[in-house]
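Q: Below you'll find the structures, each written out as structure tokens.
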Structure 1
Amino acid sequence: MSKTQTLYAAFTGHLHAALDALEASGSLPAGLKRGAITVEPPRDSSHGDLSTNAAMVLSKPAGMKPRDLADALVAELTKLESVTSAEIAGPGFINLRLSPAAWLAELRAIGELGADYGRSTMGGGTTVNVEYVSANPTGPMHMGHCRGAVVGDALATLLEYAGHEVIKEYYVNDAGGQVQVLARSAHIRYREALGEDVGAIPEGLYPGEYLIPVGQELAAEFGDKYAAAPESEWLALFQAKTVAAMLVMIRGDLALLGIHHDLFSSEAELQASGKPDEAEAWLRSKGLVYDGVLEAPKGKTIEDWEPVELPLFRSTQFGDDQDRPIKKSDGTWTYFGADLAYHFQKAQSADALVDIWGADHGGTVKRIKAAVAAMTGAEGDPTPFEIKLVQMVQLLRNGEPVKMSKRSGNFVTLADVVQEVGKDVVRFTMLTRKPEAQMDFDFAKVVEASKDNPVFYVQYANARVHSTLRKGLAEGGFTPSPEHVELLGEEELEVVKLAAQFPRIVEAAAAAREAHRIAFFLGDLAAAFHGYWNLGNDRVEKRFVNAADANLTAARLFLAVQIGQVVRNGLALLGVEAVEEM
């Protein structure tokens, strides 16, 4: 194995070499598509170390029985020095057992590659635009935004590690009615800063105290110029000023989580530049937008509904249940029309798109996917586009719902949560469940120092590695060394076998756009490491530091260091610091 090739990649190469040999001998037809072939651990570890579905995948196009093809592959694969046995299971799966030397070589590879262990070139430099957070710029970040922010940011980091160029984008919805409401709310705080008793904030406006400093800044800049002026004189100005202030606040809140976007795209600027008109014209030229009348909404009678001709996108051609208007009756763009143009713009600068949305937007997934398929499909293959829906998080304290924040007006701010439990706890916890699954965030449980808390358990694995190294130095000057790793036994190799899955987990997680798989893997690896470490509590011969055997101690310390390296690599993908002491 070369320095840059990890075990699963190496055996994938060996498998393809075996298939090449069968093609060269005429035992297998040439040119068969191999994209669906996998090399992975068998579901039951008692069946072996590696398993491949190659015979199952290729038998039908090859016109062969799966077991016949499997027999031919086994004959080739058993020629490898690192393969100690190969067995055919079920209808044609091949299970391989590897020599201890193969796993020890992988352990050394972790040491050689260090922070690059797991890094992949599978992305081939293709550009992926990941759009996440994209909260309305009407206030500070709250915990409703937090989970999507972490999911999107971890995914962007994962895709970069897997060989993609990544654009991290935030779409600023600064062209709708909500930012006019924001400007009116800021105007009240502006008058308040000038000394006026504004009383209670009117219903329908934003009551949060976060607008008080915005009002003070407006008062300092404009004096009383707009205090009694008609709305038409100040609305657009206050809207622009307040949105800019909100974006400064939003960037600061996201920075608390270690999140920094490459691009903030303005909906208002998008519309001003004529992008929606450009998208509409392009779609009309393809016959995908037409002027028509929507069906009456269910439950409406002709008396309380008036048919209006609108420009409609033919989303039914792409699986939607009805065609969708891209403009309102007053000529302004619908949310869908503006969103369509925005994705049209994104698709022009990326090879693939990923959107991270709140689950409450699930109803619009089908139509925006239809739009993207239409806009990018006519000139060639559609730009790959995925939408990941993220469920809300319920905040608890010892099982009881958390009260709202005064500063925000009606929600718990992200800054409050990060200040209480820390960035790393928030980030890791948000990735301990699939994004589409409901999540409880209990302030007491997420900081609990127990194996039931995955944040603590994984962090403790790296801290335990470092405490073990300190113990080795203190008790005999022992240091890690790969020189005698052949002294490691089967129990130690089981931990290596799990760590060796990290590169394939990275690629699988990147391909599926699922960063939470890294957190799941780290939980499994931490459990395996702690499990082995705990053997030493009852069996002295299993302790990492054994003063009676310097060579074995050095080998076990080397093992510990490499497990720590994999943990650190995984945590880095999640944006979580690997602590050395707890």
Structure 2
Amino acid sequence: MDIFASFAKRIDAAFVELYPDNSDARTLLARATVEPPRDPAHGDLSSNMAMVTAKALKQNPREVAEALAESLRQDPDITTVDVAGPGFLNLRLSPCVWQGVLGAVLKLKSDFGRSAVGGGKKVNVEFVSTNPTGPMHVGHTRGAVFGDALASLLDFCGYEVTREYYINDAGSQVDVLARSAFLRYREALGEKIGDIPQGLYPGDYLVPVGKALAEEFGEKFLGQPESEWLETFRDKVLDAMLELIRADLADLGVVHDFFFSEKTLHGKNGKIAETLDWLRSRGLIYEGRLDPPKGKAPEDWEDREQTLFRAKDFGDDTDRPLIKSDGSYTYFAADIAYHRDKFLRGFNDQIIVLGADHSGYTKRLQAAVKAVSGGEASIDVKICQIVRLLRDGKPFKMSKRSGDLVTVADVVGEVGRDAVRFMLLFRRNEATMDFDFAKVKEQTRDNPVFYVQYAHARACSVARIAVRDMPELDLSDESLNNADLTMLWSEAELELLQMLAQWPRLLASAARAHEPHRVTFYLHDLAGAFHAFWAKGKKDPQLRFVNDKDPKLTLARLAMVFGVRQVLGRGLGLLGVSAPRELS
């Protein structure tokens, strides 16, 4: 039950009735908005309908707004309609509308806010995709949490979502990983290896891998040339690292649906060669030279004729090389083939979550997807900026288990999954953020995750208080559904109901914009409104949720508390955060 969508339809109907013959103006209706006004004193809903359509009607926007206002005043659910500024419509609704929203929450429970906005469209969300060379560190955590929460949000709003992980298993880093594991293999067999040589991975996480290889192969590969063991060790250690990464993701509550191996793109008959042939047949590849990038000294620039993709034709700043001077493919060649594979798997809507070091990739990836899909597919590149770890306001490092990197296991182990997930989503993904371990463990209102979880726990406690103080009161679902919600008409009560009414619209807009942080912001605001109502009840007994002298009002207010609890619980669930019934 989206109040804003419902009244948008009513305003549209009023417009069509007033201007039935103006088809040009009617095509503009979809551009009009119905939303909460910036200043609540102006009303409950505001629409720019008149300003959007006035030009097509060849009328002054205020004249159109006045005509619409006169028509809308006949609606029994609208108490007042005012025209403001250049032609805004400001509506104030009857309390029965907000009471009806609560009735919908009671009926739908955790499905309140679920929508068909996505229309069943297939969408691929690729996130994390860290090199499989060790455990996940904190730099990967934000993208993992963001991608997972976004996928959950899209799923709830009617999209068919696939969570995908791209395994970078074709680069030279995997050979370096195998050599690093071979060193630990020798160590496990009793050799003194000394300091880890420069260029190899130093993390202690490879020690158990070396021991496992020693147990499996014994001394079979000692003293053997690299050609005898590299491929075997590469496969073994890659499997081990993927298991390590899956365990780190599990610590965060993240599970992918599909793992895509980069290796499948390479080779003479691989998908890169196939994709380049396809692009070449359409004239999208040519042999040419590129100007040196800005700021690069001429002596550092390799001026040569090379194979280039016509990326500028699809909105990129420059054409892109596809083959290196040594004859191997560039990373971008693999990117093109990979995203074409996604398109061929039916994903016209693609989202990729990347770290701050990939901020320059947006245009080239968008160009690639446009080219390989003939313009049918699109990709939204979401960049997650860095997270600065602090303890009491000062930067720090926690562990050397992965070679001077703070791991996901370190962070989750200290503050817990809930704090990590909520706090990393309590800021826009493109903004740098500070994560202070001391603050996220505080049980105060200044800690957002505690503040929201406490609101849910407090809502649960209200029911326990009612059972204690009014044991004869029936709190079954049937009883709550039949509560007299017309008793909820005070300013404080209507404020809570209006907050609940924003939930469906908030979810739909967050899904369309691919912005899960909107959910955390909303939950924090809803928690604030609930805590404020609780505080008012402490001062004014007439506003308490449980009043043993008035069972009818108590039941209505408990229904309202139930509604708040349902939305808080569902919202936390979409974020992958628990909704505790009690907090110690």
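Values in this text are rule-based calculations from the coordinates and carry no lab data. Everything quoted here is computed from the prediction, not taken from an experiment. Cβ atoms are built from the backbone, for glycine too; each structure is taken alone.
Q: 1, 2: which one has FRET efficiency 1/(1 + (r/R0)^6) of positions 445 and 525 (r between Cβ atoms, R0 = 25 Å, to 0.05), as calculated, at 1.00?
A: The correct label is 2.
Q: So, one more: Looking at distance in nm of label points 7 Å out along Cα→Cβ at positions 21 and 133, point out which structure of 1, 2 has the largest value.
A: 2
Q: A follow-up question, please. Here mean count of other Cβ atoms within 10 Å over residues 61-68 was calculated and came to 15.4; which of the structures 1, 2 was it taken from?
A: 1
Q: Tell me which of 1, 2 gives 14.5 when you compute mean count of other Cβ atoms within 10 Å over residues 213-220.
A: This value belongs to structure 2.
Q: Then there is this: Can you rank 1, 2 by FRET efficiency 1/(1 + (r/R0)^6) of positions 253 and 381 (r between Cβ atoms, R0 = 41 Å, to 0.05) and just name the one with the largest value?
A: The maximum falls on structure 2.
Q: Hey, another quick one. Using distance in nm of label points 7 Å out along Cα→Cβ at positions 165 and 565 as the calculated read-out, with 3.6 as its value, let me know the right label among 1, 2.
A: The read-out was computed on structure 2.
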